[in-house]
Structure 1
Amino acid sequence: MKNDEKKDTNLTGANMTEVMFFLIREIAFIILPLIVISIIFIIQYSLTALFHTPEWSFASALLFGQTIIRVSSATAGYKNKVDITNGFISIIIVLGLVPSLTFLTLMLVLDTPPIGLIYAQICLFILAIFTYFLLGGAFYAIEKEDKK
């Protein structure tokens, strides 16, 4: 096999830039409503009131869901990748999606949510962004390489 015929499986600078633009483009649609809500809360209430809203848990659930979709779509036609796909999806559901939906439910039903719950939903949102960038980016790159 000649050097020019080898399939490049490493992410080059151009490929990495494409992955980052894809992730930022997708995540912008989830974060944009949070920015609008933030502006409204800062004008009407205060910055601290912003963190007492359940939208953080809602956005976390969306990000974890998007990550699951990205992982499953990147490995859709491969029988040998089923175990890895199921493993990642199971971890995302158990450690991300279920807690974010639980926090969302608690934030909606409790009159005054405890401060620990408020901090937990913000931490889960940060984890959701990190997970989406890490796994979403990796599996998007895998999907792009498979289409070449």
Structure 2
Amino acid sequence: MKKKIKIDATDNVILSFLMDDARTPILKIAREVGISGAAVHQRLRKLEVSGLIDGSKLIINAKALGYKSLAYVGIHMTDSGKYKDVISSLKAIPEVVESHYTTGNYSIFIKIMCRDNEHLMSVLNDKIQKVKWISKTETFLSLDQEINRQIELPLI
């Protein structure tokens, strides 16, 4: 396990800009922080190598593509030793956008995006529940998402 990563106030400002909008120009950040663009790049590279920055991505608005049903599914397995095999099968289902190996009532907890409830029912019945070693599922529909944020940066 890596040791705890220490960031200074400059790193904190750089990260805050990019967490707010990953497309913020490096030179704009450099001007705000009072260092060169090259220094910002070096700091970002250091943070990537340290494992603090896990990547950057463009986020698609699924609703704009017609995916209006978001659900979470708790999965019970007949053999928890087959976790990797089940995950491999779930990866082949495009509607599955997230998975977690959990403690508690479920072996796996997944997030799925569907066009509507009919599509959701089809994904559940024809894809997820047909995966070998899945014995039972429990589905939770998301009616609204009020909080969607990253972890807060430490105060410097």
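Work out which structure the value -10000 belongs to, where helix-only ellipticity at 222 nm (-39500 (n - 2.57) for each DSSP H run of 4 or more, over all residues; to 500) was derived from one of 1, 2. Intermediate results must be reported in sequence, preceding the final value.
Details: 1: -24000; 2: -10000.
Only structure 2 yields this read-out.
Just checking, which of 1, 2 has the largest value of FRET efficiency 1/(1 + (r/R0)^6) of positions 26 and 130 (r between Cβ atoms, R0 = 35 Å, to 0.05)? Don't skip to the end; give the middle numbers.
Values: 1: 1.00; 2: 0.15.
Looking at the calculated values, the largest one is 1.
Once mean projected area of the Cα convex hull in nm² is calculated for all of 1, 2, which comes out largest?
Max of mean projected area of the Cα convex hull in nm²: 2.
From 1, 2, which structure was volume of the Cα convex hull per residue in Å³, for residues 66-105 alone = 49 calculated on?
1
On relative contact order in percent (Cα under 8 Å, 6 or more apart), which of the structures labelled 1, 2 is highest? Numbers along the way, then the final one.
Values: 1: 35; 2: 25.
Going through 1, 2 one by one, relative contact order in percent (Cα under 8 Å, 6 or more apart) is largest in 1.
Coordinate-derived values only; no laboratory data. Computed from a predicted model, the values in this text were never measured in an experiment. Cβ atoms are built from the backbone, for glycine too; each structure is taken alone.
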